[in-house]
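Following are the structures in question.
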Structure I
């Protein structure tokens, strides 16, 4: 019988690496297993500590460019925990510049 994800010892749901993807690796500097689960980061519409820049698209809408961020891809367990932590109390991104980007050690 399957166990709920909060009590199971199996962490297979926390990530995978799509070795067939023609864009892999899409981010340089990933230190753990490359996690493709968050190919499109669920934090794109929220404030987050990952490094991002802001640009204005051709329609005049301010958008985040997260291409320098490796946090959602850095190892299966680490990236899962990072995303879950920030989705516990999401703050909608206001379109402004990033105040203090996350500093990876």
Structure II
């Protein structure tokens, strides 16, 4: 099981953590939402939960809860700029479909 980050994503997360002034890493998770069934969740982590798994890639800790890990295993988090838009992109090999707006996915 693994979660990885592109160099661009790792630099962006490190920058956010430095500006925030605290935090041990970034939580990746999923929640039931959207038109395709599941949506990604990103949030900073100050304390670990008992069911968390911690991955470290490019100097950044990525924390995933046990429920989300089965949907996110093998995912690469990327940070992309497309024209005037920029944001995190999930390259998830488990997703079989995404909604048209890209906010939710199906496994």
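Output the label of whichever structure in I, II has the greatest value of distance in nm of label points 7 Å out along Cα→Cβ at positions 77 and 93. When distance in nm of label points 7 Å out along Cα→Cβ at positions 77 and 93 is computed for each of I, II, structure I gives the biggest number.
Assign the value 3.0, calculated as distance in nm of label points 7 Å out along Cα→Cβ at positions 37 and 53, to the correct structure from I, II. Kindly include the intermediate steps, with their values, before the conclusion.
On the way: I: 3.0; II: 2.0.
Derived from the structure labelled I.
As an exercise: FRET efficiency 1/(1 + (r/R0)^6) of positions 13 and 45 (r between Cβ atoms, R0 = 25 Å, to 0.05), calculated from one structure in I, II, equals 0.60. Which structure is it? Going label by label, the one that fits is I.
Determine which structure produced the value 8.7 for mean projected area of the Cα convex hull in nm², calculated from the coordinates; the candidates are I, II. The read-out comes from structure I. Identify the structure, out of I, II, from whose coordinates helix-only ellipticity at 222 nm (-39500 (n - 2.57) for each DSSP H run of 4 or more, over all residues; to 500) was calculated to give -4000. Only one of I, II returns -4000 for helix-only ellipticity at 222 nm (-39500 (n - 2.57) for each DSSP H run of 4 or more, over all residues; to 500), namely I.
Taken together, the values in this text are just the output of simple stated rules run on the coordinates, not laboratory data. This one's a predicted model, so the numbers in the text were calculated from it and none came from an experiment. Cβ atoms are built from the backbone, for glycine too; each structure is taken alone.
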